[in-house]
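Engineer: Following are the structures in question.
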Structure I
């Protein structure tokens, strides 16, 4: 008799990597700002073309902006943030989380959205002589919706806890420590971009932010210039940069421990090979959705170019019948294809509409993504 699979088996699992890790019951401000300011105040937190901020600078700047943001947001405690990756937008994100202001991050016109919501666009201005009570962060519920993204199925809310879970799960899976710097190219209005910005700050490592509209040479040049150890980017864009900036790629060879490459679905393995060959580093794909956070990821110890990877740390993945969302009563490698359903601490914070719309099967979110597995437990994305 075939048995029910509650968690997707991975016959290969990287040695020494935890399958499950806890998410501390603290806010992002406490873990990414206060903790690092206390332990390593002079360590570098953020680097961009304007210079660098230490964790001591980060604490001071976030506190200042939290006051301003709380005042602008008023009683509604709601504000709109442009989605571009920049020093100011990362600081405003941290300030909103510190002030208990819910932030809608958009890749569209922020002023149009602000008009619809009746909320201010984050401006990063000094408090205008007034004072406002900023909540005690230790009293804020870390599971409360804190950030809203525009997902393909509508707005998606995430909490301090679910955002931290994304960063902690990925850092655990790739076995990253606080040594070395992280380059991100991903916008903040995506779950991948939020994870990429918060992951190094959680570790107490530097986050490298490229200039807006950086050309391929400038982008890849940041790896060698700042001695980056990880890069987080989208696969297609990073492969393009490696193709166009051969000299900068050559200068950055063997510097990265890994390039973490976001994919939205089935991908071109040749693009992955181009990144790996150009930079002489592991090219590790990862996949998830706005509602789930990271689900599958490749590990540097062993991966197959055509496979997205394994069900990663904290991702409980169940192969399910796409007609009903119910678990398939067979091992995944014996099934031609199945819908990916997932439970993890990174799941969206407000699940009311998704549940009403039939997008949950029990405690598992139905992603709509079809996938298959080989005999080693490697996952192949087949499309929606």
Structure II
């Protein structure tokens, strides 16, 4: 496994380059880039078809930087400089435990003040270059794809908060024992929490920019499937604990590699399992028994599902139908994976089920209902 990017580079090229990036986090970032690409392509395609339309916005040009803007930029610069300079001056510590540096109150005051002044000055000069004696209002055309930068930022913020919230609900006992650690940790994220909260933020912003919710949902279906697949690569490579149950069954084919059938996740990032003989350092554990490598199964399945959704997007005309199909496929995929995946279970009226099984069931039911509604009201929704 490759808990950090440094481990990955050393494996590929044999070089030891200490970097403060964990593998899972890097692939989450790549997942957002992949989603951004798919969303943008769909927004442009739907605008070309006349389904979506640009809007006019009135803006004021020629205004000087306000005191509030300068203060906010200075504050942002201070936080960046406070942490960045401290991290650079304590690089070895930052590489070994970046999270403790970022989430602590430790920092460099001079670095913070320098960057605060730099950011404030930059904002002032940028606004001063375009300042007019008399600021004026003007109208600009905003195309649907041009709101993607705003969408991706709010999706990331609310997606992260939702993923943390749902994860702590799922592992409530752990949260009660260590609430601060669970809240501040970058690990422990539940996909469906991110999907629900991040998706809600995207729909609100899209509606404010003249995009109907069903059209925005259709845009998002293929992109979310792709982003999920890419994110799961990070889960597998880092060994973040999202693996399956013990698999002691013999391989169905001799040529099948261990990492596709029964894997112990050596050097996993969460430190689960038993010590690896002869290994020294921070990530030196592996599972006592091989488990189903469910993240890689999801990577393969979801990439195939993305390819399917991408191939049928031109054929689907009813608003809401694409997202309905996405909900059904996503729900079935996740429900099946949960059958061989490690997760805490709820026990209600004699039934045992995981949070993901419950949500994926609702997704399938909701997807069927949405698809039926979209087909029944195709002409009305398209107008």
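Engineer: When mean count of other Cβ atoms within 10 Å over residues 61-68 is compared over structures I, II, which one is greatest?
Structural biologist: Structure I comes out on top.
Engineer: Hey, another quick one. By the measure distance in nm of label points 7 Å out along Cα→Cβ at positions 13 and 341, tell me the structure among I, II with the highest figure.
Structural biologist: II
Engineer: Can you rank I, II by distance in nm of label points 7 Å out along Cα→Cβ at positions 69 and 85 and just name the one with the largest value?
Structural biologist: Once distance in nm of label points 7 Å out along Cα→Cβ at positions 69 and 85 is worked out for each structure, II has the highest.
Engineer: Which of I, II yields -20000 for helix-only ellipticity at 222 nm (-39500 (n - 2.57) for each DSSP H run of 4 or more, over all residues; to 500), as computed?
Structural biologist: Matching structure: II.
Engineer: Of the structures labelled I, II, which one yields 22, 51, 25, 2 when P(r) over Cα pairs in 20 Å bins from 0, in percent is computed from its coordinates?
Structural biologist: Answer by label: II.
Engineer: Using mean count of other Cβ atoms within 10 Å over residues 109-116, single out the structure from I, II with the greatest value.
Structural biologist: II
Rule-based calculations on the coordinates, nothing more; no lab input. Keep in mind that this is a model prediction, so the values were computed, not measured. Cβ atoms are built from the backbone, for glycine too; each structure is taken alone.
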